[in-house]
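Some structures to go through are shown next.
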Structure P
Amino acid sequence: MSALLAPRRVFPTRTPVAQPVRVCFMIDRLSRAGTESQLLALIRELDRSQVQPTLVLLDGEDDLSRALEPADCPVIRLGVRKLFSGRAVSAARRLRAFWREHRPDVLQVYFLDAAYLGAPLAKLCGVKQVVRVRNNLGYWLTRKHRAMGRIVKPFVDLTLTNTDAGKQAIVASDRVPAGRVAVLENGVDTARFKRFMLPDLTKPRVRVGCVANLRPVKNIDGLMRIAKAALAKFPKLVFEVAGDGEQRDELERLHAELGLGDRFVLRGSVSDVAGFLRTVDVAVLPSHSEGMSNALLEYMAAGRAVIATDVGVNAKLLDDGKCGVIVPAGDPNAMVEAMGALLANPLRAAGYGSAARRRVDAEYSRVAMTKRFETFYCGLV
């Protein structure tokens, strides 16, 4: 097992507990984005004899968030859309009552507003451990965010991240002692990707797919320009992006300007990612920045031929090029050339897909991720 995957013995290994550890998770709302999907999977898979979860949604009133609520976990929706409002005060009272009923040992908060409200209130309510999750490199943090982070920092016992690079960024930028930052890697539900055929790049049409929220950091505008150049050289390619977001209108205008027509399709939000990836031969991740990409883990589990930018832990996940192609971030020509190389060598593309699938099955399954978290909680309390 590589150093990346070795257990980090920040806390004692799990021992039998007299009663389950009570963990309350707190997040703004639920969606199909990466962080939210990982959280829902964790809640679903936790061994209830070891860990009993509850869930607090800062807002959570929209239809999608309600539909995604886990059935076997107590949930409270606070209906707070603006943190500094009168409604937040009444929400804090309701949250205190919820915690008095369920008596959590640990509060685990995601995103900024949940941390700002949840961490100080949890300490006032006697919650033993407050854990904050930050699974990115903090590229988007403003001066205001950093100031608020310093205010909430004394109420946080430990920060969780999913990469060593993320830990280094938190220690350096937030001045958090290394001993108060723990690394727990993500996992993927490999069962959803069973019986997938390996990619066949000899077909008359080769589909290049990407799963991403439509945000600037995901570089879908860059992927459109890459597609324009690639289609001039390799007319058998078709590009599809599964995901939605704030850049939708901007990307549709760029799509028209580049004249991509039906050779580049923005599919919008896709609930069945596995089904989408079943139709894809080459999966690309063109991001400017990543921590540990859930999309990349799904590409690997699906056995796709992967091309990813060299950001976050992409290179480590792809075993430094043994399970896919790594290209420099910000170099569109490199991604075009990588597509051409795969088309010229279909057996290599299939080999990448097979190696990626084996790596995920062995080292990044959802079961392995859940065991890491169970051990973490039992050791923490």
Structure Q
Amino acid sequence: MDLDLTPQQVRATQAARAFAETHLAPGVARRDDEALFDKALFEAAGGRGLAGLPLSEEWGGGGAGFVAAALAVEEIGRVDPSNADTLSAHTALVAVPLWRFGDHGQRERWLRDLAGGRSLGAFCLTEEGAGSDVLAVATTARRDGDDYVLDGRKIYATNAGPDAADLYLVIARTADETARSRALSAFLIERDTPGLSFGPPERKMGLRGAANCDVVLRDCRVPASGRLGEEGQGFAIAMKTLDGGRIGIAALAVGLAQGALELATHWAVERRQFGRPLSDFQATKFKLADMLSRIEAARLLTLRAAWLQDAGRPFGAQAAMAKLAASETAMWTTSQTVQILGGRGYTRRSPAERMMRDAKICEIFEGTSEIQRIVIAAHHLGT
């Protein structure tokens, strides 16, 4: 795609592509087979400036903005969606809200290490009874003097685990249900805090190289200085955080779809049937044309949402549209890639099988496709 990128955006894109091809590509199949999360890869990405691209240089970030961050996640998602997920969740769901809502002391304590990839962040919102319905969060945070005591269980938390995230952003209930959107608050909790523990790693269909597990809070005592924002601001923080996170998932999905397109194109040119390359057949050409068109549309939606975020303008509707279009494009494109590759695409001899498994979650996390449609329609109708 021909865009007039800034030098910072070009550097971010080039750095992410070089990192993905040199450090991620060689082991991506093994990490998927073994369901292996390798924190050293995240730290290596951070050492190349990829963990804090949108954050200000004052706090150790790259000062490159959200478009640069989206371009970097796309390049990594093209090769290794699991590590793109790790990076996107860390940056968009922990580092950015800390930068945006944290006080000076919290930024001093945690933000530079997050921006430099020396610490990994995890966002903890989803529960058994609360996912799309954020206001149903049941994890409680009870004020006790200068502390809060948290009790509850979060599930499917990306980057969570004893060998993964160092800092957890947890949404918990500080008021009863009658308070509605003012009932929730946000907390920053370090991994070694007493009362914080983890369930076993999730066994997943895809993104098997990313860390996911339950986060358990039992009499977990957190100083009031660990509350992010004001008490009762947790719902607003979660919603604004998810808007940004959706751009990251959209970028991941665009990259995944782009990788699948490249695989399908290579196979279509090389594979011969009836004495001709598959690419000579109209059925194949039409599949490739539709892939190209859908990917380009999803990419432009994603970069427009990131551009609006950089400009400080409302971007919630555009983030939802980008996430919806990109995730469904990734699922469709990977399915068509398997179809073009035929039997080989259905086996683990080809990356197509992994790509299709990786793509499905893009239609689910950071808000399902159904939730995205609700958000888009609400913005459109003003409801």
Structure R
Amino acid sequence: MNIRSKLPSVGVTIFTQMTRLANEHGAINLSQGFPDFDVDPSLITLVEKHMRRGANQYAPMQGVPLLRERISDKTCGLHGRRYDPETEITVTSGATEALFAAIAASVGPGDEAIVFEPAYDSYVPAVRLCGGVPVFCRLRHPDYSIDWDMVRDSITPKTRCIILNSPHNPTGAVLSATDLEALADVVRDTEILIVSDEVYEHVIFDGLRHESMTRHGELAQRSFVISSFGKTYHTTGWKIGYAVAPERLSAEFQKIHQYLTFASMTPVQHAYADFLENKEAYDSLPGFYQSKRNRFLALIAPSRFSAIPSRGTYFQMLNFSAIAGERDIDFALRITMEHGVAAIPPSVFYHDAVDHKVLRFCFAKKDETLERAAELLCKI
């Protein structure tokens, strides 16, 4: 039987492709964004405790109540805004589900959504599945900052949503307080909603502060703010994220969420609720990952790659123009097969395959993994 695809131009994601290629060739996988070090043993113990005490049936659709309370406390403590655990916080099956639900709540047939490129690959398919039209604004290379005049010129009567990501995957750029003011000026006196992907909120470097939409009173009133326990606690495979938003937005979000997964894994939610009492676990994250970033940069310093500053996330963009003139995707494939290190070619995150001759490397790895990878990269 034939089926008419709703995403005819979409295939297997680049993350799956590069991981498969890395496995086939025994390459060090610095492509897909997941740690290769262990989860805190006490968190695993907490999950086991809640499984054994019987927390194995459906959680409430919005999430375990204590977890929502702890999320409210954490958000207030970090950003100065308290969300009502009963009506303004939703626990989801990973940040990707939260992003889809937020976009679906914001975008309808014919609506336009502004997407900044290079863009994480789930945004545009979600917009299109909802009948929306993505409107692309390119971040300025090489610092990957936002051209707010371009954004302003892209606004039309059909603009319904702006999708933001800070700290930014794949580039490591971060929004500043000045950016938030510029955004507020752009959307003021409009009905435009904001979907803010902040899953790397705790992975930010060089003394910078994470400028969450929750910090800005005007923007918070029109924003879905998405975060991820997987990124914070090195538990990407557990797939638990959450969204905070004002009550009227959360109500629409939850209408969609309840028909996507309804509820997420119950014992893990209870474990995260307990673990959130340990503030040091997330307060220490910037220093932990900054140390890994710095180590990776020092290790590849003798190479012919040149680094573009990473201000957040656990990704480092490296320019390879001094090594080769080929397309980034071809170079990524070649170094995986011939040199044993897998990376992501960022051109796949542009609708028109813009190629700046850079690759994205993940440094959320053990020191010995980074050392082996750097040794190979320095030989290219």
Checklist entry - When FRET efficiency 1/(1 + (r/R0)^6) of positions 172 and 308 (r between Cβ atoms, R0 = 30 Å, to 0.05) is calculated for each of the structures P, Q, R, which structure yields the highest value? => result R
Checklist entry - Ranked by mean count of other Cβ atoms within 10 Å over residues 60-67, which of P, Q, R sits at the highest value? => result Q
Checklist entry - Thinking only about Rg/Rh (Cα atoms, Kirkwood Rh), for residues 132-227 alone, which of P, Q, R has the largest value? => result P
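No value in this document is a laboratory result; all are computed from the given coordinates. Note that the structure is predicted; figures quoted are calculated from it, not measured. Cβ atoms are built from the backbone, for glycine too; each structure is taken alone.
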